[in-house]
Each structure stands twice: as structure tokens, then as C-alpha cells.
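Please treat every number below as a calculation from the coordinates, not as lab data. Since we're looking at a predicted model, the values are computed, not measured.
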Structure 1
Amino acid sequence: MSKPVKEMMIRDYIERIGDTEDALVIGLRGISSNDTNSIRDGLAKKEIRVTIMRNNLFGKAFGETSLAPLSNVMSGASALAYGAESVVDVAREIVDLLKEFPDIELKGAVLDGMLFEGDAGVKELSKFPTRDEAIADAITLVLSPARKLVGAIKGPGSGLAGILKSIEEKLEKGEAISKL
């Protein structure tokens, strides 16, 4: 392949992937073209893109970016899966696809510059909380002491309110109030 063609492909990779910081590398070898198209279409509906990459050109295009650790897992026929809210969502979708297409090879993923290598690494990543889930967990942790405090304050107050209500009802009926 000539140098101008390689440079054109590198520009195309950079243009397609843009400023993506987290991605997943899969191998689609052994999967028919119809199945590959169905995988791509299903992922596209979830805003996940799949781009077939030439390994040495990937290193030249993204060697100085946060995707650089993926160069270690780029061997053989490789495709880069990226998009959605985060790479965790991408990993979850790809792991779900393994049920229908067991020939998909999980090569690795990168999240915040950390490499998750191989099948085990990607499956571990798929169990991480997404950004929104992590924020919700953090908010729950912050608010739970306040909820407990409100419950502790409200508990005796509601008991006292119940006693006062029963006294009021007895007085309205003209009944005598007994000592507790």
C-alpha cells in the first residue's frame, strides 16, 4: 500500500473516531458477512459504531491519544467498537451479543487510559456501573444519612402526634383521660 493511501486511511480513522477516549477492540473473524451486518445494524441502533482497523495504521493514528493502550491488543483482524454513553455500555452490548454470536472475540478495551485485556477484562468492564449509575449511587450515599436523621427525628414526633390526637378525640367525646 502506498504512503498517500496510508495517510488517507489514517485521516479517515481520525475523522471517524474523532475525540473518542474509550473504546473496545473485537475480532469478527469467522462471522459471516450477513451476521456482521446484522451486528453492526443492531449496535448502530444503540449509537455504537464499529470500524475495521488496520493494526499498524491504528498505532500511527492514535499512538499519542488515550486509545494508545489498545495497540497492545490489536492483532489479526480487529474492529474498534465505540460510542454510546460510555465504553461500559459498549462492553455490555458486545457481551450480550456473545450469546447469539459466540465467535466474536473480545480482545480488550480502554477506559480512562486503563487497559482491560482479553475476554476476562472486557467482561469485567461490562459489570462496571455506567457514569449515570455511579452518580446515582453517589447521590444515594450522600442522601442516606439525611434520610436516617429525618426518620430519627420524625419517629418520636409522629408517636407524640398520635398520643395528642387520641387525647383530643377522647376530650371531644367527653371521656376521661387516664394516666399512662
Structure 2
Amino acid sequence: MSTKWIVTEIDGKVASIATDYRHLAGIAAAIAALPPEKTAYIKTRKIEMEELITLAKTLTWEDLRPFGTPFQMKVWKKLYELEPRLYSYTELAAMVENPNGARAVAHAVAINPIAYVIPCHLIIPKESLDKAKEIRAVAQKTLFKGKDLYLLDSLDMGEYAYGPELKRQLIKLQLA
């Protein structure tokens, strides 16, 4: 996987990880609303996927500085805390105590500013999650146990800000 990631830090805390600069304007607007003494420096750098994986293993929630509404922050923090497996938007909505808010949760997931570290790629449509569970249950009865069969290309993993193929690659990478 040759994707380059752009890490934006504010005073040493990660505010964004993306494959482009899409979050930079929002970060600048959020910082502009703060008193000048609240921000000393902003830094961006490009890293390879391997470095992102290492970085994700070392960062704590306190090392992050995402900008969002209280609801978005709640969704992102819950995403950050999740065990690595596939979840549906419906499940995540219930986890953030908004069981009828799958669409609102989906929006917060879609604008997650800190890709991979806050693993929005692990959230897929409920229908796809149900199908993946069904395939995995059947595959458990085979010789190979179907470890990766639920990642078949025929399953719709849902939308992803950086494209569905990258989402599929990140899922395989994290769940392999």
C-alpha cells in the first residue's frame, strides 16, 4: 500500500490524518476562533502507511486534538476506544446512546479528521455486517475456517472519504 498520509499537528497534538489537505481549512477556522495564546504552532508532514500504523499504536486519546461538535467528539472518542472488528452504524449509534441516530453517526464517521487512528473504516452498513457474519459462520465449518472470507469483494464495505478500495485495504490491514 503506497498511500502517503498527511499528519497535521497543533502544539504536538494530532489534529488530522488524511491523504489530502481537506481538513486544514476547518482546522484553521477553529484555531482562528481561539485566542492567539492558545496555539503556538501548526505542523504538517507526510508519512508512509507503515509509520501511520506505528503512530496509531502509540497515540492516546490525549495525544489527539480533533475539532468538532460535542456529538462528533463523542462518536470519535467511541470509535477510538473500539476493539478492532467490523461494526455497523446502527451498533455505533447505540454505543453513543443515540439508537435512532444512525444517520447522524454516519455523518460524524464520514467527517472523522484523524483517519486510521480513529478507525472509521471499521464501520460498515448493517446489511453488509449481517452478510459478513453469515459468511463467517458458514466458513467456520470449512477446513480453512474462513478467516478472511468476510472481506470478499462482493461485500459492500460502505463509503469512505478516501475511496472504497482504500477502506477495504485498511480493514484487511487492521483485521488480518
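Tell me which of 1, 2 gives 24 when you compute relative contact order in percent (Cα under 8 Å, 6 or more apart). Write out the running numbers ahead of the final one.
On the way: 1: 24; 2: 19.
The value was obtained from structure 1.
Hey, helix-only ellipticity at 222 nm (-39500 (n - 2.57) for each DSSP H run of 4 or more, over all residues; to 500) derived from one of 1, 2 reads -19000; which structure? Don't jump to the answer; show the numbers that get you there.
Details: 1: -19000; 2: -12500.
Going through each structure in turn, the value belongs to 1.
Where does the value 9, 36, 34, 16, 4, 1, 0 come from, among 1, 2, when P(r) over Cα pairs in 10 Å bins from 0, in percent is the thing being computed?
On the way: 1: 9, 28, 22, 10, 7, 7, 7, 6, 3, 1, 0; 2: 9, 36, 34, 16, 4, 1, 0.
Among 1, 2, the structure yielding 9, 36, 34, 16, 4, 1, 0 for P(r) over Cα pairs in 10 Å bins from 0, in percent is 2.
When volume of the Cα convex hull per residue in Å³, for residues 65-160 alone is computed for each of 1, 2, which one produces 134?
Details: 1: 134; 2: 99.
Answer by label: 1.
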